[in-house]
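The numbers here are math on the coordinates, done by the rules we state, and not lab data. Remember, it's a predicted structure, so these values are computed and weren't measured experimentally.
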Structure I
Amino acid sequence: MHPTSAPPRSRGDWGLRVLQPLILLAAMWVVRVLDAVLPGSWVTAFGIQSWGIEGLDGILLSHGLHTGWPHLLANTIPFLVLGVIVALDGIGRFWAVTGIAGVIAGIGTWVFNTPGTVTVGASGLVFGYFGYIFARAFVARSLGHGILYALIAVAVVAVYGGSMLAGIFRAADGISWQAHLFGAIGGAVAALILRPARPAERF
């Protein structure tokens, strides 16, 4: 008995997938507007404060916060490009990768950054998507899928690889290489956890 093939995805399905990173990015812009116009600082209140118990909520909340408009603008394009690539793998997978990479990036930053340092920004997620795309080529369900993801990874590395490596190994003062490194690790872990089952051989 041969399994039936899955029905082709509709244009609406692809549109819903692309919409997911757009929703998350739009939320970041709304948060930045509110943080700019309301009294107080959400960065201080909800960022990751390393080694501080009061900073633990930042492991989840800090990724949507930015120190200013230049910070948000710098993250917007790579977040959107890499996020869309991940989202094309599936809506549930996009949010799972976002959650896994975000938590690992947050924990790594909280543990390994200088005590008392406050860290915010979506770059941990950006590096998480980068790590996921790179690792996805090695856990594909078939050789064809592996080659496809390898080509995507090569294209991503060609466009963003230099800045990604610099963000980890030669990060400028005031930039958290910890969030970058552990975000990339989180993305690779997500690719491993969410790897698709290989099709059973038929005889």
Structure II
Amino acid sequence: MNSSDRHFILGYGSLINGESRAKTGETGDVWPVKLHGFQRHWSVMSAEFGMSSVAVIKAPEQACNGVLVEVPYHQFPLFDERERGYQRSIVEAKQLTAYYQGDLPEGIYWVYHTNDIVEPHYDCPIALSYVDVILSGCLEHGDDFAQDFLALTKGWHSTLINDRQAPRYPRVQPDLLTARLNTLLAPVSTLSIKELSVTYEP
């Protein structure tokens, strides 16, 4: 494979968030897209942090939303390390549709995926500190994009904890304004609005 080609990673979780991407490596322009042929689930992928993550598995007739991010090829080892436990595979251009008018860039498209889903459980629940980062990233691309993230993610019935005062997610963003995030999350969350409203300690 020619490293001089343009390379893109399909981010469908915390990589949607621009600040979060910058903590890992150098990236370029971003295009909001839908990825067809994959389904996003909550799954135990980060047991060492005591939390679950989102993962996608191949699933015909399904789709999820995310962002196509240009990444210099020499930066890929940094993102491979971030996505330990996932497999990185090429996706075809026909599997991507843009959210807005305009053509997607030409190049080689990659996605980190898994073959199996492990349901979140008591020791590895869905952590609100991680959800906050994802949803704030989704809002960078509009309210509809954030709503699609919620609708196109399976497993919200699993245990969710408000860990904002003791974050489990290693790339937490404690300065986020959470009121809008709470409103978005309320319809799918296992927590009440009152429980969601506990914010980060200063």
Structure III
Amino acid sequence: MENEEGFWAPITPAYVEPDEEQLEQLRKEIYSLAWNHAERISRRVAQAPEGAKKHTREALRLTQDYTLSVLRMLREVGPAADVMAAEVAGRAGSQGATYVQLGEAWGITRQSARSRWPGVTRIMVPLPEATELEMAGGDARISYHPDESGWWWIGTGANGRHDEAEETYDTREEALARAGAFLLANQVKEEEQ
């Protein structure tokens, strides 16, 4: 980037997928952290004479009970990651990230991201206007829902049936197509008139 203003502009995509070497390094760091923290909860370490702790640290780490202490610490990694992920998702959402982006980063769908971290996104751009669709004697309204980062529809067919989208869609066109299909399926046939 030539100037500082351009440097701070959003970058898409925001990251590259970690390669196997980076993932292996992360696993090693988590493993090392668990071994170090296990020392704090190990009953064997707590019962060791003060002078023996320094000289037998490696020997203590070879015992079954110490290894079980490591396993107990590893059990906390998932819940700790969930707590930290919620905090970081909230921060990203307040910086303008959408549920689509949050879901992609966590490896889940937009709907799952919204369910996992409700209310963390905020709108930074004007919302697109709703679209009215009239066809086959019925009508539908297609609108953008920022909380779900997607398009949604609600409509009434010519036969009087009301319905709405069960989920949001990535594009206005997809929501229009689904609403159109609903209206066509619920038109009044000539023999019904």
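A value of -22500 for helix-only ellipticity at 222 nm (-39500 (n - 2.57) for each DSSP H run of 4 or more, over all residues; to 500), calculated from one of I, II, III, originates in structure I. Looking across I, II, III, the calculation of Rg and Dmax of the Cα atoms in Å that yields 18.1, 68 traces back to I.
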